[in-house]
Structure P
Amino acid sequence: RLQQRMERQGAAALLAELQTIDPAAAARLHLRDEKRIVRALEVYYETGETITEHDRKSRETPPRYRALRIGLAFRDRADMWARIDRRVDDMVAQGLLQEVETLLQSGLPRDATALQAIGYKQ
């Protein structure tokens, strides 16, 4: 429903609506960030709680599980990009383009979150 309103009324109208509900969130968002504008309004209309309040509570709540952060460091950026290029070539060879065509033909919108994942978006 809110996504349809976004398409009909535009980001400026929904951001103005968010401004009356949650000025802090509205101040953080840009007009082009339509997904976050819609999400902030969804949270409010579904829970009665602003996204700012929701985020504050989330930060105050201790995590349910301990997390281990792992990062990768490539010393040779040329090697890293070569690996990425090979991976993309492999994905295409394994049918990535056909997979995307099938998803689009099945009715999945081009702007679906699933198609924004690494690999599909590129």
Structure Q
Amino acid sequence: MHSWIGLGTVILFSLQLFCGFLTFLYPGGSPLYRKIYLQYHQFFGTIIFILAILSCHSGIMEKVKASLDKEYLNLPPAAFIANFLGVSITVFAILVLYLVFIPQFKRKPQMEEENLHVELHNSIS
């Protein structure tokens, strides 16, 4: 399970990187296309982040199961560290997703982006 989730995450991240580069950094890109693609870019970025967290958790559990097996019930130091790492990753994910979804933490557009938005809106109308 860990390897499939990890492979899917890496493939999606690579596609996201490539499409994001073409859309946002390529100088000949259309502002209209950038505006349309932005919502998909944000959505899939969040999905990729969640998949990466799932991959970390499944990898930790695979490693613990393979190396400790029945010793896990006694909670040796390796199991404690694995549990602590899993909880830390979960707390990190919750904090990141909180920052992503709460509007007050959204990046404010800069002056030149505001002008671009006005020009784009006028050209569409």
Structure R
Amino acid sequence: MKKTADYYFKIAAKKLQEANEELFKNGNSVDKILVCKNTHTAIENYLLGFLTFHNSTDFKNEDSIDQLYDKCVLIDIHLQKIDIKNVICRKVDSLFLKCDDQDTITACFETADNIDTYFRRIKILN
């Protein structure tokens, strides 16, 4: 399971880095949909990695970020400190529909970054 968790974490970190590079690149030509997509993929993979790291098989490929997050909170109650309400695309049916607002995109990115930071603090990631 650790190998699978590491796979999810590697994808998550890569997508978070790609979102970061796009979000903070020089100029006004930020591709907001790309930032949103990469951030969403990062969050999803961080949560899948966390569940896999803890040997949980209680998830499906079609689970939303809300569903994955709730399953993670059952394992670690401290994850509740990370507010995912800012991630407006946390349900599959709303995916990327509102990624046109810079504040929304930044909040979503910060949520992914907070998850990464928390996992590093509890030593799931190095």
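Key figures
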{"item": "Identity of the structure behind 15 (criterion: relative contact order in percent (Cα under 8 Å, 6 or more apart), calculated), options P, Q, R", "result": "P"}
{"item": "Structure (P, Q, R) behind the derived value 1.9 of distance in nm of label points 7 Å out along Cα→Cβ at positions 49 and 81", "result": "R"}
{"item": "Structure responsible for -0.46, -0.96, -1.04, -1.12, with log10 I(q)/I(0) by the Debye sum over Cα atoms at q = 0.09, 0.15, 0.20, 0.22 Å⁻¹ calculated and labels P, Q, R on offer", "result": "P"}
{"item": "Origin of the value 4.8, where mean projected area of the Cα convex hull in nm², for residues 41-104 alone was derived from one of P, Q, R", "result": "Q"}
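None of the figures in this text is laboratory data; all of them are computed from the coordinates on show. Because the structure is predicted, anything quoted here is derived from the model rather than measured. Cβ atoms are built from the backbone, for glycine too; each structure is taken alone.
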